[in-house]
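So, here come the structures, one by one.
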Structure 1
Amino acid sequence: MLVIHYSQTGQLSAVIEQIVAPLAADARISVHIETLKPLPGYPFPWPYFRFFDAFPESAHMVPPALAPLSLSGDEHFDLVILPYQVWFLAPSLPITAFLKHPVGRKLLAGKPVVTVIACRNMWMLAQEKLKALLADAGARLIDNVVLTDPGPTLATFITTPRWLLTGRKAGFWGMPDAGVSPAQIRGTRRFGLALRDALHQGLEQQPGPLLNGLGAVQVEPHLYLSEKAGTRGFYLWGALLRAAGGPGSPQRVPLLAFYSAFLVVAIVTIVPASLALQALLRPFLRGWLHRIKQQFELPSGSGTDRLASYE
């Protein structure tokens with residue numbers, strides 16, 4: 001089994017550790033963890049302008065260089081676990097780089113893939129982008145696990161950037177801690193146990209899913225419109241910034257300063273107004289929201305009927 005690993009804050013590393021532990025402890029299962037090393041690396045905490053300088057390439061999915069992988073691409077794995085973060089409503093750049101890398105594409109071709117997302121709360125369109133990259137590489141997505149920050153949406157607009165820019169995760173002024181909770185992370189062990197059992201039975205060769213009934217995905221469909229608007233905005237502004245210069249270009253700095261200020265204003269004005277309007281219209285949007293929820297819960301679903309077997 002192959003596990004692709006990149007974690008900037010360490011949160012995703014903790015998730016991977018819980019999922020992989022039951023698999024690595026089984027003598028019948030061989031686990032290879034491939035740690036991605038982008039060149040140059042991404043710092044944590046992020047310097048302010050370095051953080052925003054990553055968004056044009058994230059939005060346009062322009063991959064950075066990677067240090068040489070430890071694999072040639074000719075190795076065979078029965079299953080691939082692909083955990084990733086969401087950067088600016090797109091898969092993180094190191095993961096995008098792996099999915100577009102010739103060796104990464106060879107490793108993924110024809111393989112069943114389980115994606116694992118840990119993010120603030122907006123992930124739906126990032127997963128759609130990642131699914132397209134998997135399909136282009138000839139991989140089969142059989143499961144998706146999503147962990148999101150349990151804090152209120154408006155609070156996370158403050159706590160998450162504070163964590164990323166300062167490294168301070170603890171709550172303040174009555175706000176919750178940033179990130180996925182320790183209990184959520186511990187709970188992901190159930191997915192490793194279920195994958196272990198499925199591999200023993202050769203179920204990974206079937207269409208899947210392997211993690212149904214384990215509460216793998218909880219969709220918040222009311223965030224979909226915000227994601228659509230944000231994705232379009234990031235793409236358009238990203239194109240403008242890329243035209244001004246490449247990553248780290250001094251020509252980008254004035255535009256980044258303006259855009260970051262604009263983004264803060266949008267978050268404190270447009271986002272609350274959008275959520276309030278959707279709340280008012282929710283009775284009329286119920287059917288559409290239900291379809292969005294059903295669509296993005298695939299393939300693993302939100303059902304919990306198998307939880308008792310893996311608690």
Structure 2
Amino acid sequence: MPSTYRLPPLPERPCLGLIAPAGPPAPERLARLPAVLDTLGLDARLLPGCQGPAHLDHLAADDARRLADLHEAFADPTLDAVLALRGGYGCARLLPGVDRGLMARGRKPLIGYSDLTALHALRDGLGLAGWHAPMPVSDWLRDEAGLDDARHLLRRLRQGLRAGETLAPRQDPGAQALSRPGVARGRLVGGNLAVLVSLLGTPYMPDLRGTLLFLEDVAEEPYKVDRLLTQLRLAGALDGVAGFLIGSFSDAASPDAVLADRLHPLGRPLLAGWPSGHCCPHEPLPLGLALEMDVAGRCLRVL
């Protein structure tokens with residue numbers, strides 16, 4: 001494998017380990033999944049916790065089962081990557097029990113977003129990269145646009161990611177008033193704002209110094225976004241951030257005024273309007289990799 005690969009390509013017909021580390025997948029969507037996977041040219045292994053029984057109504061299975069599935073998926077040498085079926089809530093409950101040595105040895109990518117931000121944060125601390133990307137139950141099976149996002153993600157997984165490549169959105173909404181000019185370099189970290197803030201004060205909060213911080217969220221009104229960003233600022237977590245990449249803040253009033261108020265005074269480059277998060281289209285982002293963010297060019301370059 002050439003050393004210039006930052007995320008190696010998966011086989012033409014990869015085998016994915018499907019896990020449900022957070023909320024329970026809807027049974028009707030789970031029943032549709034095998035046919036869709038075959039259409040997309042994928043093999044998969046569905047780990048037992050994906051089929052429940054649900055725990056406390058909002059968890060796909062109890063913590064022990066979900067943690068066992070996570071470990072089994074990363075330990076299985078026949079699996080090329082580990083893909084979460086959906087988000088919701090529950091990943092943070094697993095963090096203390098994660099076998100970090102097993103995770104580090106496997107090195108296969110974790111794919112998912114939203115509540116998966118917690119697991120991506122733990123993996124970032126181990127120097128492991130993964131994909132912030134749409135998931136089958138919550139995104140691929142939603143409609144034809146969601147299926148198109150799945151096809152785009154799979155093309156990227158099969159291509160891998162090399163140093164020097166440029167990432168740009170398929171559908172760029174154009175320059176955003178929220179953006180702040182400049183070029184910044186750093187490891188891309190972050191994900192869902194609310195989940196990231198929930199890690200403050202724990203051993204799993206990533207060190208944001210020198211990073212490019214990606215933020216997105218869903219159904220959070222501007223005053224709640226203000227509260228979350230203010231908590232990050234009060235904790236000093238944003239002091240050393242090299243630059244900000246702002247994704248989708250959907251299903252609520254626009255928080256752009258709040259984002260500008262809380263982030264612009266920090267004086268860092270900020271690229272807004274990146275279509276990643278609880279949105280469609282949803283561009284996959286390589287978390288844990290060193291990137292250069294060019295605000296004027298509205299692109300990311302792999303270092």
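Nothing in this text is a laboratory measurement; each read-out follows from the coordinates by a stated rule. These numbers were taken from a predicted model, which means no experiment stands behind them. Cβ atoms are built from the backbone, for glycine too; each structure is taken alone.
The value 0.55 for FRET efficiency 1/(1 + (r/R0)^6) of positions 60 and 180 (r between Cβ atoms, R0 = 41 Å, to 0.05) was derived from one model only; which of 1, 2 is it? Considering all the candidates, the number was obtained from 2.
For which of 1, 2 does helix-only ellipticity at 222 nm (-39500 (n - 2.57) for each DSSP H run of 4 or more, over all residues; to 500), calculated from the coordinates, equal -16000? Answer by label: 1. Suppose mean count of other Cβ atoms within 10 Å over residues 268-275 works out to 22.1; of 1, 2, which structure was it derived from? That value comes from structure 2.
Tell me which structure, out of 1, 2, gives 55, 48, 35 once Cα extents along the principal axes in Å is calculated. Clearly, the read-out refers to 1.
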